[in-house]
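Read-outs throughout are calculated quantities, based only on the coordinates presented, and are distinct from any laboratory measurement. In this text, all values refer to a predicted model and were calculated from it rather than measured experimentally. Cβ atoms are built from the backbone, for glycine too; each structure is taken alone.
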Structure P
Amino acid sequence: MFSKTWTSKSTEGYSQKIERLKAELQSADAILIGAGSGLSASAGLTYSGERFLKYFSDFHEKYGITDMYSGGFYPFPSLEEYWAWWSRHIYYNRYDVTPGKPYSDLLELVKGRNYFVLTTNVDHQFQLAGFDKARLFYTQGDYGLWQCSEPCHQATYDNEAVVRRMIVEQVDMRVPSELIPRCPKCGKPQTPNLRCDDRFVQDAGWYAAARRYEDFLHRYRNSRILFLELGVGGNTPGIIKVPFLRMTAQNPRATYACINLGEAITMRGLEAQSILFDADIGKVLSDLK
């Protein structure tokens, strides 16, 4: 399917591409950043291997779970175990973290520039690094929010205080039953505000961010715009990659830059408007500085 559509070919050397992207960052009327999980992985927030075993070795031994991503879909036999897993997952990826260097470097590159961020990441790294919240659109949710599992209403709830209690009070991969979060309206269990099915809650904050994103696109659709894609994989290409490429094709003044180790690709026919880095995102961002 993709072999006829995508290409990773580039005749430019690494240093040439660095200089070209530097120039685009400085001269663009607007910069639209599209960030996927590869950016957080470059910042050290990996979901498998040593980091996974550091925090979830007991879940690995008991349930055979091999990474944080797949563990989120495990059918735990009780809500007490479900929330022992999720409180750890949220805590170590949302609260017990510092901003990764790639995020800080990215902010330094766009600070003072006219930028907006569209991201499928849910780990709050952009806010921790100091990005303007009004310039962020988290399309897939936020580890720091819960929602009704039904859902019976379109609202989300901050979870930090309860998550921290769950971390302290869980025993043998179970949280105390009284800590299980319940919907304040219908009483059903709450669930993380993460888009995994059609029950995902898009609250007022989500819609406000969506409007700001659409306004940004409308304002600069025919301008010299840089579409800067960072670590976007193949799980949800319709959110960032495909729209970015479509808008680049529609605007001869646009540039599409993709930094993604192992997955730096563009559409055939857009090679001249594309800058591709098959390299670690953190290294490229550091070299751009």
Structure Q
Amino acid sequence: MSETKDATLLVDCHFHVFDAGIAVAGARYRPPYGATLEGWQVAMGGHGDLHGVVVQTSFLGTDNGALLAALRSMPERLRGVAVVDPGIEDTQLAVLDEAGVRGIRLNLYGDDGWRRIATAPWRALFGRIHELGWHVEIHTGNGEGAAVLSALDAALGATRVPVVLDHFGRPGPAGADDPVFDVAADVRTRRALWVKISAPYRLADVQGWPMLIGRWAEVAGTNRLLWGSDWPWTNHEAPARADECRAVLAWIAAQPELADALRWRNAAALYGFDGIAGFARRGDAQRL
């Protein structure tokens, strides 16, 4: 790999921070360990000039305290994706925005009531998200992405709010033939659509991720793909996870048309890192 500054840049677009044993009532998982920024930096050690996007994990609900603390400790190098209720006050959204939050996450994995995103309170929230220049990120179960993405696109209406799909869009056993790709191709005619190349171990076919990257490059475009570690791999913790991260990054580095785009360039456009050369202005990410 070239030793230029650009070649050393790396933005991890999906990792988590939390304290040990903390979770909301009814959470599916309560980790007995803590996930710190220092731990993330060690895990990603050797991967270059590191920046990151802290994503609120499901078991913390709408308590974004740990997220905010992380962002404020490294404001030049971190951005965030929060989880909020539709009734959140504008002043609270402003606090999140000032700290570096650039989107909200809808973690709808295993959520039978996900169709609430089409109701008036959520539509009103999406309008406020649009005014902030934020995006909406969705996480679903394998094979559920097509239905959720279609409903979210309708709920977002005429706004240009971008959508980010977690973890390859979580296609089901059909893999590259999953309906999520056709829905995504339609959605991107109305709004920017991004896909996180992250957590291959969560896929129906854990070995099929190279094919999925190629399929998403065709459907979303190489300028709409983002890489994320998913550290600390909650509920999937194992030494193999770090090896998988290295394998995916090595594969990306070997693709000349993808290397810079997935390592940092696309992330700079979506999240607006001031410290990265060539970053996009706020709001550019909403362009189709």
Structure R
Amino acid sequence: MDAPLSPGLYIVATPIGNLGDISLRAITTLRGVAAVACEDTRVTGKLLHHLEIKQRLIRYDDHASEATRDHILALAGEKPVALVSDAGTPLISDPGFKLVRAARERGIAVTSLPGPSAAIMALTLAGLPSDRFLFAGFLPSKDKARREALRGLAAINATLVLYETAPRLTDALAAIGEELPAREIAVARELTKRFEECRTGSAAELIAHYTAAPPKGEIALVIAPPGAGPAVEHDVDALLLAALATEKASQAAAAVSRATGLDRKVLYARALELK
């Protein structure tokens, strides 16, 4: 029989897709706490049902009130309480920072259980330098703010890891291609799931692929550091042909121009030849 858990806040990493990635320690902890603070009670409820664990759930997300936070902390001061996110390691682009900070300020014990993280998994899959890396979370959704953020990251001598959504992927890649030119990029998606993919290439090559085959699922981007290798060479005809599969010649030329920096008029003329 497992020893009773001491009072405190237990940060528990949960699977990012494959439920087999839950750790034995995480299962034991989730069984032994008095309550589980979670982003979405429906998502966590399904995980606990799969694990055959019945547990009290308290919703705690980015919009949680101070009263909810105080309630969780008061409980954690007397009993063990778990904090989970919908998937992966809490606090990594997920809620929890304020709760952990307040717990430490009140002298409540905080313990973190290691486990799945999409950012770390993407870094290990990408085949890019991993001795120094910076996780920068999500890029802004607006184009101007996105480009400003990338300019701020441009001089950092480390591999960059970002999160992105499927609908914004090609826009993000276009901005990366212009603000961080000639860098190799990896797109890691559907991690730990059946259709897991890690595709590498230039921004233009990746734009062409995902324009022709729009992606689904959560995405992590890994970007090589400055000077990591020779400038990426572009197979312009391949890029244009991929773009022409779904777009008009003018649109295909514009997309390839944004990604490669090549002259749009020259690309348009070539697109007409290929078409």
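Structural remarks
- Comparison of P, Q, R - label where distance in nm of label points 7 Å out along Cα→Cβ at positions 178 and 250 is highest: P
- Computed 48, 32, 24 for Cα extents along the principal axes in Å, for residues 74-193 alone - originating structure among P, Q, R: P
- Entry that produces 0.98 once Rg/Rh (Cα atoms, Kirkwood Rh), for residues 58-129 alone is calculated, selected from P, Q, R: Q
- Of the structures P, Q, R, the one that 22.3, 74 was derived from, the read-out being Rg and Dmax of the Cα atoms in Å: R
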